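J.: Next up: some structures, all given as structure tokens.
Bear in mind these aren't lab numbers, they're just calculated from the coordinates by the rules spelled out. A quick note: this is a predicted structure, and the numbers were derived from the prediction, not measured. Cβ atoms are built from the backbone, for glycine too; each structure is taken alone.
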Structure 1
Amino acid sequence: MSAAAHLDEIDRILLRELQRDGRASYTALAEATGLSAPAVRQRVQRLRDEGVVQIVGVTDPMALGLPVMALIGVRTDADVHAVADRIGELSGVIYVVLTSGSFDLFVEVVCEKPAELLKILNDHVKRVPGVTRAEAFTYFGIHTHRFAWPGT
């Protein structure tokens, strides 16, 4: 999606309903919007095609036996995209974002044990060519985790 999508009130209702229950039927969505189920299906497909919404299963790392979570701040003196690509391929890395400020990248990692986090940090992230600094911020718990976006 190159430009911001234009969302009308029906699109916003659909997004709210899908954020509440990504498995909602087109019939249920039709009831919430006042449209027919086929019209809802077309709208949801358009929102998916435009990259506005992805319908996925969200997992809980703790429930999957991955209680060790951390954000790793990474500095690089190389091409930030190339470094992000390499780090994004590492086992345990669930997302990588480009940023500004003290770090060039933030990397979120989930794993089973603290020793595994240390191995990811020292044996993998710090050894990616171009990484000049990597600092881990271990999570003690997730306080807020939202999937609903303002304006929907």
Structure 2
Amino acid sequence: MSTIQEGNKVTICYVGKLDNGEVFKTVEESAPLTLTVGNSEAPPTLDLALRGMKVGDEKVVRVPPDESYGPRQKDLLQELPIDSFGSKISPKPGMILSLKVNKDGEDHAIPATVIEVDDKNVTVDYNHPLAGHHLTYNVRILAIES
């Protein structure tokens, strides 16, 4: 039986979890993920962990934040006046909003999570929800192609 080497196309399924056990993503066997080992399609720690595995093998791989969504950045927290939301939106902590941000003269819709709301302001976080987290993947190899 062949083992995974650099350049192999590999089909996997996995469950991705945070350190607190919360599942952030599941890739089922019925809709697997296919990637090429060594082509920077997976975080380096995961890519290296796949090497040497065979079809049917399972492994738990922990990926640090700097290989996934990066560290949390305090400068991506912003306080906005509550009246800038108008009457159609009533922001509440935990809500994910699509906010317009102007960069280089162009408007972009960026997701932001509401962190705090008081009488005058709404604090939003533009960090990716998985930023700053170690990600643990329970991976199973379904197929290997040369």
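J.: One of 1, 2 was used to calculate FRET efficiency 1/(1 + (r/R0)^6) of positions 79 and 111 (r between Cβ atoms, R0 = 30 Å, to 0.05), giving 0.65; which?
T.: On the way: 1: 0.65; 2: 0.95.
The correct label is 1.
J.: Also: If helix-only ellipticity at 222 nm (-39500 (n - 2.57) for each DSSP H run of 4 or more, over all residues; to 500) is calculated from each of 1, 2, which structure is the one that comes out at -9000?
T.: Computed on structure 1.
J.: So FRET efficiency 1/(1 + (r/R0)^6) of positions 31 and 103 (r between Cβ atoms, R0 = 41 Å, to 0.05), computed for just one structure, reads 0.75; which one of 1, 2 is that?
T.: Details: 1: 0.30; 2: 0.75.
Structure 2 accounts for this read-out.
J.: Separate question: Please compute distance in nm of label points 7 Å out along Cα→Cβ at positions 23 and 127 for structures 1, 2 and give me the label with the greatest value.
T.: Max of distance in nm of label points 7 Å out along Cα→Cβ at positions 23 and 127: 1.
J.: Something else: Compare relative contact order in percent (Cα under 8 Å, 6 or more apart) across structures 1, 2 and report the one with the greatest value.
T.: Comparing 1, 2, the top value of relative contact order in percent (Cα under 8 Å, 6 or more apart) belongs to 2.
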